[in-house]
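Right after this note come the structures.
Bear in mind these aren't lab numbers, they're just calculated from the coordinates by the rules spelled out. Predicted model, so just to flag it, every value in this text is computed and none were measured.
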Structure 1
Amino acid sequence: MKIIYGTGNSAKIAYMRRALKKLPPEIPSVEIQGLYEAARERGISLPQVEERGSTPLENAREKAEQYFALFQSPVFSCDSGLYLWDHRTGMPLPEEDQPGIHVRGRDMKRRSDEELLSHYIGLVKKYGQIRARYKNAICLIWDEHTRAESEAEELWGTPFLLTDVPHVRRVEGFPLDSISLDLKTREYFYDREKDLQDDLVSHQGFSDFFYDFLKKR
């Protein structure tokens, strides 16, 4: 069973493949195909898809609809927002420093991994330790008549802390993982058991979403 993931981010594709390995054996094996791989296989030229929504779900839906129109095959898209609080006071950071759905910047030029890391380290230096959480949404389009979508809290990541001292490890596409600390232990997620950094994205939510959908197929 092949499903196209509407992203070219290799780290996100790898994460989703790990998440779907948790599906129970009664669910048919799922192959996640990245956007670029799917386009090459079909000889399709990819358009630039703009994210014009004001919420993660609106953006996920817009991308999934455009990619389904292009591929006419099962496709899903995800989108995230990052929300920040002053860890000492529990108050949200001011609106001008809240990334929300604009994790890589509000202007037309998206920040590179290094620029992104520098920006969030600057916020920690400005406010002190910051508590953060990813809020995620997904839209899956199976065919013209069947779709599923969610922005339920089960899809959200685990709350964590941002620090201004990066870990030596870096994963392309997920630069903020290198400055992410466990909320309770203050350990870097990269120093914990393998793949526990996936909890920053979502612990079990995506696996459960696909299970609930595919068990009906």
Structure 2
Amino acid sequence: MDVSNFVQTVAIYALPVLFAITLHEAAHGYVARHFGDMTAYAQGRISLNPARHIDFLGTIVVPALILALSGGRFLFGWAKPVPVNYSALRSPKRHMLWVAAAGPAANLAMALGWAVLLKLTVLLPGNLFAVPMKLMAEAGILVNLIFMFLNLLPILPLDGGRILASLLPNRAAWQYSRLEPLGLPVLLLLLVIPVSGGRTVLDLVLSPLVGTSGAMIRSLVY
């Protein structure tokens, strides 16, 4: 990817990535507060203001580098984690599922919101902003589907791991939770290890899910 293409790609993806990552975290805080945990609220982290959630490395630098290195095929990043005290939830094990699921649910809602914007660009062709809005809306759908399915992987500390832990019997959940320190190293290995035609394990797992879901959403637009 040459410099001009890189700059154009970053310009298109910047807002979708920013909101996909930061509002995902805010959603965890909102649902945690609903179920009794005021930790995030006390720290001012229950906010739709992305500036409160940005991690310079994880929200800006890493996504830009991965976007460039993958030729726009893959994204990975993070925001400042919203603090959740699961023991403060009214029913810790049961409510942990809903707190964890809130992030991916927010990404799905945002993907549908970007689809609405994409529909507007179809209905209002020829407008000066139609083309950049269309490209940004397409990027918004893609980015949010990637983050949704990535976070639903059953690996702690991802949301899918939290959801799985909340569904397991108590003893099995405790044993599973002991694997959490291995989660991020495993995820990074899945992200970088090529297995087929230079594609990584995560690429092979996520591409069919993202592609099928994206096609379904776009079928509502075109």
Structure 3
Amino acid sequence: MHADSATPRPVPDPLDFERLLDARASCRGFLPAPVPEATLGRILRAAQRTPSWNNVQPWQVIVTQPPATGKLRAALQEPQPEEAGFEIPPPSEYRGVYLERRRACGFGLYASVGIAKGDREASARQGAENFRLFGAPHMALVTSDRLLGTYGVLDCGAYVNNFMLAATANGVATIAQAALAQRSAFLRRWFGIAEDRLIVCGISLGYADPAHPANRFRTSRAPIEDTVRWVRE
């Protein structure tokens, strides 16, 4: 037994965690100022405490800093050859309430930046912001060990969530981007990623631009009555 194993740990205030969850939001407009490396390190060390199946910790993370982020951003704007997209299959179809929520998210975002419903050209431009990293000075690319399959990816999802919460706690804005995984072959070449890794997603991060209209947009959450089934007997 470790010497400190019997020492009671302080119980955190649950309201602090709730406030942190409320504060986190997807940022779609960043200021160019980079995040200090000490702050990035603090975020990464906090996310590293994410639990995983058998404590395998399957995530590996590549973090870009200026000017490397700018070079990546420019390369992502160039025409891409036709090649394999996602390495992890995306949803095959959205139905029912999932389709409703997806549409509400999209229409709400477009309204926040003045895109009229049905304006496909403007919505395509907004979608292309993913590949500009929304102007962020940093990008974190998360990969998993291919042999660990679905559960390795699931562990990485928990890591991504904790990374974003840790960033929020440090005053840093984030947005998780599955869209970047569409460029898996390009990213694999760009960063020299080995074939035994699966590209899960990217996270753009930096300081939020408070004047950007997209940053006033917030998604809603379903009540727990819609998502939880209680079994009492």
| Of the structures 1, 2, 3, the one that 128 was derived from, the read-out being volume of the Cα convex hull per residue in Å³ | 1
| request: Assign the value -8500, calculated as helix-only ellipticity at 222 nm (-39500 (n - 2.57) for each DSSP H run of 4 or more, over all residues; to 500), to the correct structure from 1, 2, 3. | output: 1
